[in-house]
Each structure stands twice: as structure tokens, then as C-alpha cells.
Structure P
Amino acid sequence: MATIRQLLDSKGHEVFSLGPDASVFDAIEMMATRGVGALLVLEHSRIVGIISERDYARKVVLRGRVSKSTWVGDIMTSPVITSPSHLTVEEAMAVMTERRIRHLPVVDDGRLLGVVSVGDLVKSIIAEQQFVISQLQNYIHS
């Protein structure tokens, strides 16, 4: 089973982030532009929170707040659950399932390496299963 580091090496280490003083409107606009469902909230290069589409729906829309005058710091999820890069994809999936999260920042020795999503993990698991199936079919047909 692949590790989270291997997954990041293949998918990329790019992280999209903003500060806690940004408006929620700016955060949603960035998510839409970048095609992501969550952004890290950084302050002086330190993770202080994460804001997701779920946060927006539950803490802005359902409460009748206005996204242009609501700050990311007011609705972000904090503290943020992170993962070391040595976890396997399967272990990371277990963490995300147990903690009911969809995005997992990867941090080693205080250094942010990237973020993986449930979709990234599912894609990796499917690719590995397809490889095993292919190998078994080759073995059977040999």
C-alpha cells in the first residue's frame, strides 16, 4: 500500500491557503477558481484552521450570514487534524473516516507537505486494486 508521501509526490504538493482575516466570499471564490473543496488557513506560515464548503454551508448559509462581511477566522475549523507522510493511504482513510473529515493536511516535523482529500485516497486505492486484479489475471492466463 502506498504512503501519503508517495501519493503527494504523484499528485503534487501544491497547497491553497489564505489568512483568517480574508472574507468568506474570497475563500469560496478561491475554492471555485482552484477546483478544491477546502483551503488551509495560515498565519505566519502556521496552520491555524481549515475552511471547507461544509463550513460555508453550515456556518454562513444556514445561519443567514453574509459571506462578504464574515471572516474566515470566524467560521474555520480549528484545530486542524493533520497526518505524517509515512501513513499508508489505507491508514489515512481510516483517520479521515473516523474523524469525519474530507481533507487532511500532511505535516512532517512542523513542515507542511501538502493536502490529500478523500477523493485522492479513493483514487489511489482503486488504482492499486486495478493493478492487483491485472496481476492476478496475468497469473491465471499464464
Structure Q
Amino acid sequence: MQKPDAIIEILGNVNVLNPWLEKIRNAKILLFTIDTASPYSLNLTTSNNYNLAEIALQMVSDMGGKGNVLVFNGFYSVPVCKIRYDQTKYVLSAFPDVKIIQPELRDVIPNTVQSAYSNVSDMLTKYPGKGSINAIWSC
């Protein structure tokens, strides 16, 4: 069995991860988290997720102020995803010609990557043609 010197975890649901993060800490493995606030982390590094409004504005600008956005939101229960998505929706509310395609896509555990690939592929098939989907937003 390997025992790493340290583990870096990024962006997760604390309710799901904390039992595992506790085991890591109890094993005396250095644990650092990014955008996951956990009492078992030695250090949390996070971004200013409220500034995501700037990225949403850039997305709208790149779209020319109109079009459809496919949203892959991950877990709204993850505080970082909630803040990022709320900021994006706030920006989009000022642009009536930008629409979020329904249903919004979500992460699935297990097999997140395979599920995301399948879901996005399905939506691209459902909305074929240039301009049907103008952007894909993801937490």
C-alpha cells in the first residue's frame, strides 16, 4: 500500500468527502484542499468566486449578447458551485436574448466523467447546427 506525502483535493461536496478527508488526516497524510472547506484540511485555498460575474460577462460578450447556454452545474450543494452559478444567472438576467437550455446538467457519482461526456454529447445531438448551443457553462 502506498502512503503519499500529501494529497491535494479540489472542489467537492463536504458531506460526501469529509469521512474520507478525516481518514486521510488520521493517517497523518498532509491534506490540502482547493475550494473545499473542511476541518481536516491543513490549508484551504479558494478563489473569489463572486468575481465569476466577470467571466459570465465575457461569455455573453463572446456570444454577441444572444444565444443558448448549456449549463453543467455540478452540485449546487457545493458552496463554490452555488456562488459561481448564482453570479452567472445574475449576469444572464440582464440579457433577455441569452437563454439557459433546460434541463440543466448535473454531476453524477460515480462515473462523473463518463456521465458528463454522455450528457453533453446527447445535448449536442439534440441541438444540432451552428448557433443551437452558443456556450457551455460549467462550475
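Rule-based calculations on the coordinates, nothing more; no lab input. Just so we're clear, the structure is a prediction, and the values are computed from it rather than from any experiment. Cβ atoms are built from the backbone, for glycine too; each structure is taken alone.
Name the one structure among P, Q that P(r) over Cα pairs in 10 Å bins from 0, in percent of 11, 38, 29, 14, 5, 2, 0 was derived from.
Among P, Q, the structure yielding 11, 38, 29, 14, 5, 2, 0 for P(r) over Cα pairs in 10 Å bins from 0, in percent is P.
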Calculated from one of P, Q, Cα Rg over 2.2 N^0.38 Å, for residues 52-91 alone reads 1.62, and the structure in question is P
One of P, Q was used to calculate distance in nm of label points 7 Å out along Cα→Cβ at positions 36 and 124, giving 1.6; which? P
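Where does the value 17.0 come from, among P, Q, when mean count of other Cβ atoms within 10 Å over residues 4-11 is the thing being computed?
On the way: P: 17.0; Q: 12.6.
Structure of origin is P.
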Can you tell which of P, Q yields 12.6 when mean count of other Cβ atoms within 10 Å over residues 28-35 is derived from it? P
